[in-house]
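Computed from the coordinates by the stated procedures, all read-outs in this text should not be read as laboratory data. Only a predicted model underlies this, so the values are computations on that prediction, with no experimental measurement involved.
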Structure 1
Amino acid sequence: MAQDTLHYTNGGLDRAALLRKDPAWIAARLVDPSSRFLPVWRNRNLVVDEEPPRPVALHGPAATMALELAEEVIFLGLQSGPEGQGSGKPGRAIFALDISALSEEDIPAVTGGTGRFAELRDVGPRMDQGDGQLLAYARGIVYWHGRHRFCGRCGGPAESADGGHVRRCASSACGGVDFPRTDPAVIMLVHDGGERCLLGRNPRFPPGMHSTLAGFVEPGESLEEAVAREVAEEVGLGVVLPSVRYYASQPWPFPASLMLGFHARAEPGTLKIEEQELESARWFHRRELADSPEDDRFRLPRGDSIARRLIQAWLKDRS
């Protein structure tokens with residue numbers, strides 16, 4: 001299955017990494033009437049409830065107050081538009097604005113009462129590919145800034161630089177530099193090499209939902225080793241390492257992960273469920289998944305997740 005079918009990927013934004021290092025260029029874009037500003041408030045994105053939902057991007061005079069009140073202004077990249085397509089021009093600049101410090105009552109004055117701040121988990125599955133990736137990008141990098149206000153080396157205040165893609169310690173004696181990070185996590189559909197695959201249920205899942213196994217990669221560990229370790233820890237089964245096959249990756253800013261998807265074949269054995277991780281786990285025949293009622297009795301993972309795509313790809317390969 002092509003990676004461009006995954007939500008929050010392949011939106012076509014030019015991140016313009018070299019331009020973000022030029023303070024004068026960034027300053028000019030901040031007052032450019034063609035620039036667009038995506039507000040993020042307490043990990044929520046501003047959207048208009050249409051079908052599909054679409055982002056609200058502030059621009060021109062309407063963005064002035066939001067820019068003044070934003071805790072962070074982060075350059076995301078260049079987006080092709082009417083001024084860029086076919087003209088040789090680079091396209092308009094897109095910024096994220098962190099306005100999380102504002103009270104809910106202050107929000108309408110900043111946004112002009114347009115749209116609402118929504119949880120991306122709720123609206124993302126219905127959004128266009130490019131819009132979904134853009135909002136995930138904005139949400140993710142704003143989240144990173146909110147957790148790196150201070151230098152991790154000396155504890156002093158850290159300042160944003162390079163268009164919001166670096167935080168530097170304000171102390172010249174320290175000079176610590178931090179770059180945005182995302183946590184690598186493996187997510188795997190485990191199968192028996194035949195007609196069954198293994199799904200588990202976390203108690204935090206919505207009623208009836210079962211999903212693939214997953215876990216964070218540890219220091220000094222390869223991705224294949226992480227797959228095998230997580231399967232052993234969560235359900236007590238060994239994994240045939242040569243069977244571990246990469247599928248695709250997906251940024252998952254809930255809050256800050258990169259999901260690395262795999263298919264893997266388990267060795268025969270008895271399930272031993274790690275109760276701190278899973279409420280239950282069992283083998284499902286492919287017919288059960290193909291005939292999923294998608295209700296509180298049983299449902300597959302959410303439609304925008306790579307977990308769902310891993311299952312669908314396995315079903316398709318064996319159909």
Structure 2
Amino acid sequence: MAQPQMATRALRTAIPYIRTYEGRVFVVKLGGRLCDPGPTLDNVVEQLALLATLGIRIIVVHGGGEQVNVLCERMGITPQFVAGRRITDDQTLELAKMAFAGTINTDLVAAFRRYDVPAVGMTGVDARLITVVRRPVRPVTDPSTGQTQSVDFGRVGNIVASRTDVLEHLLEKRYVPVIGSLAADAQGVIYNVNADTVAAHIAIGMRAVKYILLTTVDGVMRDVNQAGSLQPYLDLDDVEQLTRDGVIRGGMLPKITACADALRGGVPRVHVVNGTTPDSLLAEVFTNEGSGTLIVARRERSRPTIEQPA
């Protein structure tokens with residue numbers, strides 16, 4: 001009888017969350033390492049498919065940095081990064097187009113099809129979803145080292161506009177948009193755009209109740225090699241302090257910066273969750289304890305439970 005009792009308790013815990021989130025928008029950003037076909041991707045998409053089946057309106061934004069790095073290696077190109085952000089020359093942009101708009105996007109849409117969830121693959125170029133301008137040469141300071149340098153990011157775009165009506169139309173018809181992080185300027189010139197930035201921008205524009213960053217670590221960790229160093233509940237002041245302390249650094253910097261941008265833009269809750277752990281997303285969404293890191297603009301005394309609809 002133990003297992004049925006446990007299942008009943010879990011269902012009772014989840015029901016209030018299901019009622020609260022039905023019809024609301026979650027924006028989920030997938031790191032590139034989660035996007036390769038196999039058990040990990042199946043685990044992620046199965047959970048997202050369940051959320052969609054429960055009436056939650058899911059928008060997926062994917063990266064693909066690891067896949068671009070692999071292509072760069074094959075082509076004899078050395079990837080370059082500053083403060084965790086990629087410098088994109090013309091050759092690298094072509095590889096990004098192959099990965100983001102091609103292999104990764106198609107594999108994700110196919111994975112949703114296995115769970116009978118209709119997904120639509122697209123990038124920011126489609127339907128003028130995202131408009132960018134080329135990022136100007138500018139000084140960049142790495143907050144973990146304090147070093148500043150002038151950086152030309154190449155074919156990288158800064159977002160200046162977006163069309164939420166496209167996404168609203170798809171969600172209304174119960175499609176799951178799956179968005180690769182490419183965009184174009186008004187003249188149709190294509191640029192690479194940081195996927196975390198795209199996801200945060202869309203979360204703000206769609207008035208999402210959650211922005212969920214699925215990555216390959218358990219959340220924000222003081223030491224990625226120590227499981228007990230997970231920070232389950234943070235606010236923006238905590239994030240700034242962890243950045244000054246050098247805990248948040250390297251490739252995690254743009255990810256957490258996007259999380260902070262989403263909060264400042266009105267998204268009430270941001271979650272950083274390990275997408276490689278079975279059912280971690282469901283545990284984060286449907287239990288009081290969660291499984292990763294919850295970040296809010298200003299924290300209460302303890303990790304809050306369910307939020308009420310706006």
Structure 3
Amino acid sequence: MLNILHRGSATLAAVETVDGWRAPDDVVWIDLKDPTRDEELAIEQALGICLPTREDMAEIEPSSRLYQEDGAVFMTATVVVGVADQRPTLAPITFVLHRGRLITIRYCAPRAFEAFVGQLPGHPELRASGPAVFLGLLDALIDRLADILEHIAIKIEHSSDAVFGADRARGGFQPVLRQLGAAQMTGAKARDSLVSLGRGMAYAATASALDDRELTEHLRTLQQDVPSLTDHASYLASNVTFLLDAALGQINIEQNAILKVFSVFTVVFLPPTLIGAIYGMNFKFLPELDWRLGYPMALGFMAISAIAPLLWFKRRGWL
């Protein structure tokens with residue numbers, strides 16, 4: 001799908017590429033979402049540049065993600081998608097700055113793009129040029145990552161209450177462990193995305209992709225946001241690790257308590273069982289069997305042998 005944004009327009013417009021298609025002079029943003037090969041070829045012919053394929057975008061080498069060619073600056077970054085569906089994944093997006101225009105190539109639908117498009121009607125400065133659109137998209141992506149980290153922080157707080165709280169929901173620690181695992185996975189992907197965006201912005205600054213002083217200052221501000229969010233993501237990861245260790249410790253404590261109860265009952269009932277087994281043997285000469293008080297005596301021995309260990313455990317503070 002090919003969408004374009006005119007300088008005076010407030011929204012993206014879908015277009016169909018035909019043979020000999022040319023981009024209008026007032027186009028500041030060309031968005032290729034799940035493009036076909038024909039659409040890629042049409043853009044390449046219209047702009048005179050070679051666009052990376054989906055396989056090229058998946059490369060992790062910096063030389064394949066950040067480079068200049070045919071007068072254009074190519075920057076590929078990974079972004080987090082699918083967080084709302086609880087299936088976070090990393091997807092590459094390529095940003096190309098060429099002669100005052102921005103070309104984006106993506107095979108995903110990040111919420112940050114939708115949020116940015118929703119801001120276009122009320123902010124004409126966002127659609128003034130391709131670099132302005134580029135910074136606006138970066139700003140939206142960073143804001144989205146900040147929201148994701150805030151959501152993770154809330155989950156971690158709830159998990160902390162579940163681990164250390166007096167009242168725990170039915171189901172034991174399994175829901176807590178699942179929630180912590182999901183938070184750890186999402187946070188790790190958010191951190192990877194921040195690192196990728198930081199590299200792209202640093203390359204854009206060194207490649208002199210922005211020719212406006214105000215835009216350069218805006219880029220510098222975004223560069224300062226990335227390390228702080230990265231540090232926050234690392235802090236959340238350490239909290240998740242701590243809570244995972246604490247949850248496993250609580251599980252061990254509860255298991256030890258259960259085993260302790262079984263051990264106490266085993267010790268308590270072992271002597272009565274021994275006494276009952278002795279007097280239950282079918283020997284001919286067993287003097288106590290002929291006593292009138294033999295049966296009460298055996299019951300008394302059983303009771304004493306059961307109560308005595310309990311009193312001993314309680315005195316030692318084991319119960």
Report task. Can you spot which of 1, 2, 3 the value 1.46 was calculated from, given it is Cα Rg over 2.2 N^0.38 Å, for residues 233-272 alone? Result -> 1
Query raised in the report: Given that P(r) over Cα pairs in 20 Å bins from 0, in percent, derived from a single structure, equals 28, 51, 21, 0, which label among 1, 2, 3 identifies that structure?
Result: 1
Query raised in the report: If you work out relative contact order in percent (Cα under 8 Å, 6 or more apart) for 1, 2, 3, which one comes out largest?
Result: 2
Requested in this report: Out of 1, 2, 3, choose the structure whose coordinates give helix-only ellipticity at 222 nm (-39500 (n - 2.57) for each DSSP H run of 4 or more, over all residues; to 500) equal to -20500 when calculated.
Outcome: 3
